[in-house]
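Every number here is computed from the coordinates shown, using simple stated rules; none is lab data. Since the structure is predicted, the reported quantities are computational estimates derived from the model, not experimental observations. Cβ atoms are built from the backbone, for glycine too; each structure is taken alone.
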Structure I
Amino acid sequence: MGLYNYTIEQVESMLHNKEISAEELAKLSLDQIDKVDNDVKAFLTLNEEEALKKAKQLDENGDYDQKLAGVPGAIKDNIVTKGIRTTAASKMLENFHDPLYDATVTEKLAEEDAIMIGKVNLDEFAMGSSTETSAFQKTTNPWDTNYVPGGSSGGSAAAVASGEVMFSLGTDTGGSIRQPAAFCGIVGMKPTYGLVSRHGLIAFAPSLDQIGPMTRKVKDNARVLEVIAGYDKLDSTSSSKSIPAYSEQITDDIKGLKIAVPKEFLGEGVSEEVKEAVQNALQMYELLGATWEEVSLPHLAYADATYYLIANSEASSSLARYDGVRFGHRAEEATDLIDMFKQSRAQGFGEEVKRRLLMGTAILSGENNEKHFRKAQKIRTLINNDFQAAFQQYDVVIGPTTPTAAFKFDEKIQDPLTMYMSDRLTVPANLAGLPAISVPCGFTEAGLPLGLQIIGNHYSESTLYNAAYAYEQATNHHKKRPELGGE
């Protein structure tokens, strides 16, 4: 028996029928980690003792009525956890052993009796698309360990894909949930900006960052989102919208669904295998009673440049606090205060983080602020306007999640511009604050997964889940397992 054989709904039923215990579930998770994580390298910190203790308490009480009772999950290591080391995969926070409080999403999971198995790897401070910039280890893709799992939530994706946990939390600033979900053949949801509290998330670009769930199945994903979403007074950008029971409202009846397919999503740089998978998916939607039309969202051409101008500028501000005095690593052999600042940041940050901070600081300096940063904010508005015009006629926007399947280690890391281009299909949803989900839609000839991206208007998560679920149930892509974590 392995976790990858079951859904959260099935586990819930098994617990109530005494067919399995919470402790057995936790042990299944830990056994799988012991079996495959030397190859996958998803986990940075295990919470084994506390996970087993909580599972035993659940069994003793015999109360499995909470929404995620006994379900093993993992949390990306840029989300703070009381009493458990939180590093953001950076030497700057290598010794941050106890943040003293839980992030709001961590509290919400605990309230619903989920079992937190541990913290998983990421690109340092969530800056990257391959999980190669982590200061501690390189997480691999369970489908082929020569390939990257995507990023920055690569550890979150790999832990789910390899059957180590049933769900994980990732963060998405420019595609960091959806891209690794596509690379690892799982489901990843970036919710509407503000739907999930960012309190306790180590900030990268606060106007873009969003926490979201990663799972093997669509309904599982909906279950986790309905737990972690909701208003939080500790987050000034938190939405007060009421949260529906997404998992209970899901239907595979999507007759009449109107789909827009931006031609910009299938242009230059998108591989033929990806284009073919998307076309096949659109044919399936036709069979399910949906209709689709090609449209143009002209300002998407500027999304990538706009994103990096805004994200790096915000990162420059967000990470200014890591100076060896207020937060983070402190250099020991400094000659004076200024030298200590310089050495602490030089030693604590990796190359990619330094590159982005330098870019961001330059963008915000002097006349560059007006020339670049403010102009990027105006283009961001135009991108949102393009989407809003589309949503006046269509229910969802569909295209590939990524231009290609996963790439090999060291293939792009030395060429930052090429690496940045791998985000160009995902960043528009972040710039516009829209919800977007990635679901498996096929495989390359080499056997690597491909992802279909479905974008909706603000707070249309239910529509996205219905569209994703209908497609999932009509296809077999989600049934295939990687060698690591499969049978």
Structure II
Amino acid sequence: MTRLSNDTLAHLPETIAKPGYDRTKVSIGIVHLGIGAFHRAHQAVFTDEVLAGDPSWGICGVSLRSAQTRDALAPQDGLYTLKVQDGAGETLRIIGSVVETLVAPQDPQAVLARMADPETRIVSLTVTEKGYCHNPATGTLDDKHPDVLHDLQNSDNPRSAIGFIVEALARRRAAGVAAFTLLSCDNLPSNGHVLKRVVSRFAELRDPGLAAFVADVASPSTMIDRIVPATTDADRCAIAVALGVDDAWPVVTEPFRQWVVEDLFPLGRPVWEAAGVVFVPEVSAFETMKLRLLNGSHSTLAYLGFLAGAETVADSMALPGMQALIEGLMREEVSSTLPPLAGFDLAAYRLALIGRFKNPALRHRTWQIAMDGSQKLPQRLLATIRDRMRAATSYDRLALGVAAWMSYASGVDEAGNAIDVRDPLAGRIAAMTQGLDDPEEIVAAFLSLTEVFANDLGGDAGFRSRLVESLSRLRSGGAAAALSAWGQHGV
């Protein structure tokens, strides 16, 4: 079958929405590091909706590891399908904002040249928590990280997002070009501040003069929200039938989307507010709400659901007791820890989250959400637990989520089968938990991971006891039984 491309775009069915601008007039103003499904279902869509007014904000998408996205999108002139679906139906539209794709390991000089180009005014990122080469518990650069060590010795041939950013800034400084704005779109608290901190430290390790230049780089924080499951072969087949042409790399998502951004862009930005982006002086209250309510709940139901045999988020929500657990977690344990959000209906937001989690049209796999738990838990669950501990209030549901991660990350499911654990600390966790069966010993091993639990939680006897109790319940009766108890008795 013919591929989606500029040539076939005009021949698509009239029911398929298409870019409302002349793509030949689009130039690149944004370099995005980590062009995965989330970026293409979120930031690229917001950008697509405002290019008609200013075509100078096209996107160059950079893959930092695999050529898969480039190989899929390049023959399609960067075009791809966005499928938005829920229980009521679906809509399809073609996104055209990505006009170039590069693969960093194959041609790092092309990436650096594009980032150093004066026309590039924003460098954005969705590289996941682990892409920041930082210590999640402290938010500081891990200067012993293998990629950091490599990039300090090979500045013109970097591997990490941080290495590429600092080298590109060094080239702009040498050429007398103003620094681009750094725009983190990853699920990290104060993500702009974290990014600026690790970039500044890396620059300091390279050259104090460069560090002074980097000190003036703008790095606004953001809050992003949209559920984007992995695209399946079934999705590709159904979309090809609807389009009448093949699309090798469509993305599937939900109707809901949210993007809150601090308005700090010295070299300008797209008029994203015309597409619904909310610009605020300070984003921290919004990101804390999202990280704790949505992401914390997502991780909890993913680990418990996976252990109970649920393949997707919707399957997890259908388990007896899961909805009661998640509703209680959000209402009783998380909401009281959130900063004030004037005029924001928190109860309505919690209700909307439950509806999104139960969306039967999204096949969002629990295994996908479970990835990189050691990087995610400090922001999603542990920060909330600290606040509950300071207030001397209970955190039983949160502790169950952490214990479920420990059970999952140990690498063996409830039937004795190996789990394909994808986590930067997977090797260490496997080594330190091998042969352990006693919940107290397992919890003690995990709490030794100071990059996850830091010293305060790792040394807190009450926290340790709560985890042992939760893990014992999971290991003795299983996740399904633990959930069912919450549904029946709330304990």
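For the structures shown (I, II), mean count of other Cβ atoms within 10 Å over residues 243-250 is largest in II. With distance in nm of label points 7 Å out along Cα→Cβ at positions 35 and 275 computed over the structures I, II, the top value is the one for I, the highest of the group. When FRET efficiency 1/(1 + (r/R0)^6) of positions 259 and 435 (r between Cβ atoms, R0 = 41 Å, to 0.05) is calculated for each of I, II, the greatest value falls to I.
Structures compared: I, II; top value of mean count of other Cβ atoms within 10 Å over residues 75-82, i.e. the largest, recorded for I. From which structure (I, II) was relative contact order in percent (Cα under 8 Å, 6 or more apart) calculated, if the value obtained is 14? Structure of origin is II. Ranked by mean count of other Cβ atoms within 10 Å over residues 67-74, structures I, II are led by I, which has the greatest value.
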